Every structure is written in C-alpha cells, then in structure tokens.
Structure 1
Amino acid sequence: MGRLDLRNGDIVSGAVLAALGVFIVLQARKWNYYSPDGPGPAFFPIWYGVAMVALSLVLVVRSALRPDANGGGPADRAAIARALGTWLAFAVTAGLMGVLGFLISFALFTFFLVAVIFRRSLLAAGVTALATAVLFHLTFPVALSVALPTGWFGF
C-alpha cells in the first residue's frame, strides 16, 4: 500500500469533491425526497451527492494504493494553465450571463476555448461560437420552448 501523499492532486481533489458531495446531500435533506407526484426536489441532488462522494472516494483510494499511476513526473505547466484558464473563463461566463444573456456569454466562452485553449484560428473559433449559439437557440427556445437567460440585449 502506498503512502498518503497530500501533494498528489488526485487525493486532494478527491477529498474536496467528497466534501462537496457531503455538503450537497446535507443541504438536499432539507427538501422533500418524494412527493405524491413522484420524486421531489431533493431526489436528484441527493443521488448526485452520493455518486459524487462514492466516485471521489474511489479516486482517493486508487491514488493512495497506486501513487505511481498518476505519472509521478513533473507537472505539465501548460496543461495546468489551460485547465485553470478554462475554469476562469467558465466563471466569467457565469458572471456575464446576467448582463449579456446566455447566448452571447456562451458564444464568447466557446470562442475563447477554441481560439485560446485549443489554439485554433479565429475563423474556426468564430464559426464554432456562432454555430453553438444558434444550436442552443434552436434547441431550447425554439424546439423545447425553454427560455434561456436573457441580458441587456434581449437574447
């Protein structure tokens, strides 16, 4: 059995995700799990939290038992920067959604991912962003009649 290494990203992220899963389950317990009409508002979050805890613990145990399975080499700084850039862009997108609306903020997010993270041409990024926004619009507001968040521009 391997030694528990708190510098191992899988162990740390697994523990944090397990804690988040426990928090989700505890919060969801305040709602009705089942109602006369079927599953209540707590049904999905409870099972999501349980799955999150279980899979996080599998990650921690696997990493603790086989510490060399993660490569054991130096961290790829470029990959870490891309991952953190993606999360930062996602957070900015969520913040902009109230101002710009879903379609524009998601199109900008897609453009950033394709152009900066995946390093494709600006033309490819623009086409992908536009196509993604149009597909979301056709799928949700048009086909399913589900409103997406709108911003100052009305879409």
Structure 2
Amino acid sequence: MANTIREQIILKLMTRAALIKTASGYNTDIGLNALRAIDKLDPDELPALVIWPLPETSTRQYGKDVIEMKVRIEGLVAHGSTNSSVVAELILGDLRKCFTDPSIKSTAYGSLLDDIFFDEGGPDTYAKAGDLTTGSNVILTINYSTNIGNPYSNA
C-alpha cells in the first residue's frame, strides 16, 4: 500500500535527520541514531535524535484539504564535562539548520510540502549534578495540501 503524504513527509524528515553529523558540518552527531517515537533511550544509543509526529489540523480551501502538521524533534547527547546549556544550544542550532534551512527545502522535501518552519524549541530542562545527558528540541510546523478526502494525493 502507498504511504500517505504525511507519512512521506515523516520519512523525508528521517532521511534529513541522518545527516546531522560533525563530519557533515554540524556541531553534534545526533543523526547517528535517528529514531521515531521512541520514549526511552539507553545511554548506549546516544547520541540520538527522535522524531515525534504530532496531531495535525486541516481547513478546506479551494477544493483541497490544507493541513498544518506539527512535529517535535529531540536531540540527545552525553555532554561529558561540557556545560549542558552550551550543548543544548549546539543541538538546537543543528536541528534548526537541518530541517528548516530554506536553501534545502525543494531538494529535501520535493513537492510534498508547501512550507516548513521553526515554531519553537530549546531545552525543556538543564542537566543537574550527576546527569550524563543533555537534550534540546524543536517543534516544526509543516504545511501541506491533499485532495479532499484523499491523504495519498498532493493537491
């Protein structure tokens, strides 16, 4: 069976996620382990990135369903002796650059989406004494359209 447009977009995000490596010019290696909707990570799985597709909303315009989809993407690393705030900012920068750089939109996502932008992000909390990991996240808004009642067909 074919994938919905939403699923195709999620798969493109997964492909992009795997690019986040220092060897590719990023500040972290969170793309080494790109996962989807995994709640508990073993420390051996770090660095890692987790993509969380969130609920979407839809309006009808000009004979098509215009959809706004939210996605939360979290990056996690073992911060070692580096201040967790510094590491969280590196992760945030990598996430924003990877997914929302306008110069990659057409090549990364093709015609699947109309727009993708950074909605909010940053660390939810900072490491406390004894914590070994640091994380940061972004929430992206993705706009795309499908034919009315047909999630498999771009409008």
Structure 3
Amino acid sequence: MIEMKKLIIPLMVLYSLAVYAQEQIPSAKAGVKYGKQVDVKRFISVNDLEEKLQSDTTYVGQIEGKVVEVCKKKGCFMQIERGSGGDPILVRFKDYGFFMPQDIVGKTVLMEGVAKVKETSVERQKHWAEDAGKTAAEIAMISTPKIDIEIIADGVVVVK
C-alpha cells in the first residue's frame, strides 16, 4: 500500500503540471507568437519549400503555411497544408520548447526553423497518428516508412 502512495502522488503532480501547461498556451490570434521571437523577414511559401527541397535536402529560414492539424494531446506538433495537395507537412518544435493551442487549426502561420527531407519509420508515423486522434483503423493502415518533409520550428507567429 505504501508503494502505491509513492507512485500516485508523483503521477498526480505530473498530470497537474501538464494540465496547467496546456491552459497557459495563448489562443491563436493574429500576431501571437510561440517559441523564439519571429521577426517577419524573408519567407517562402510551402510551394516554394517543396520546390527548393527537390534539389537540396535542407532549408533554413522562414516558411508560411496554413495549419490543418495539431496534436490533440498537448499541441506538441502541427501539420501544415501541402501546396501540391498531398499529405500535410509535419512541424515539430525545437526541444519541445513550446506547444500550439487547439484553435490554431485553419490559421496561417509563419515558422522559423529547419526543413529537411527525412525518412519517417512506421512506428513514428503510428505514434503521431495516435497523438493526432486518428482511429485504430487509420493507424493500422500505416505500413511503410515515408520519405517526406519535416520542419523543426524555433518559433511560430500567427499571421491570420
């Protein structure tokens, strides 16, 4: 019984901290910034990013895109609309240093960071699908590694 109490109290503290952190994420309104300060400079569209990554495997700079999905668990990743109409592009946040609110879906954002062409394992794809709230049937359909663009953002600002 004493061992159970030793386990329950730390779990309750961790849960409370997670709930508190989620409540502290500001709502996605134009001009709201997350992570590192992003000064709007020279940015490229997702279409231009896809084109650049045809000849190079890395792009460092600012990218503008429309958010189509966010992690349902705690906002630990988002996905932006692909210009070519394919699967959305995954955006993670450097060192999990910040998170996104649920109301950012549908907003246009400017991200600053590194975009790379990368292979994503089946296991990792399933993990992200689960975090995104996909059904068991949708997750079960993931069966092959995927080579795609992934963005690690230092900062994000809501444009509109």
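Readers should treat all values here as calculations from the given coordinates under stated rules, not as data from a laboratory. This one's a predicted model, so the numbers in the text were calculated from it and none came from an experiment. Cβ atoms are built from the backbone, for glycine too; each structure is taken alone.
When distance in nm of label points 7 Å out along Cα→Cβ at positions 64 and 80 is calculated for each of the structures 1, 2, 3, which structure yields the highest value?
Between 1, 2, 3, the highest calculated value is found for 2.
Identify the structure, out of 1, 2, 3, from whose coordinates helix-only ellipticity at 222 nm (-39500 (n - 2.57) for each DSSP H run of 4 or more, over all residues; to 500) was calculated to give -9000.
3
Work out the source of 11.1 here, i.e. which of 1, 2, 3 gives that when mean projected area of the Cα convex hull in nm² is computed.
That value comes from structure 3.
From 1, 2, 3, which structure was FRET efficiency 1/(1 + (r/R0)^6) of positions 40 and 112 (r between Cβ atoms, R0 = 25 Å, to 0.05) = 0.25 calculated on?
The read-out was computed on structure 2.
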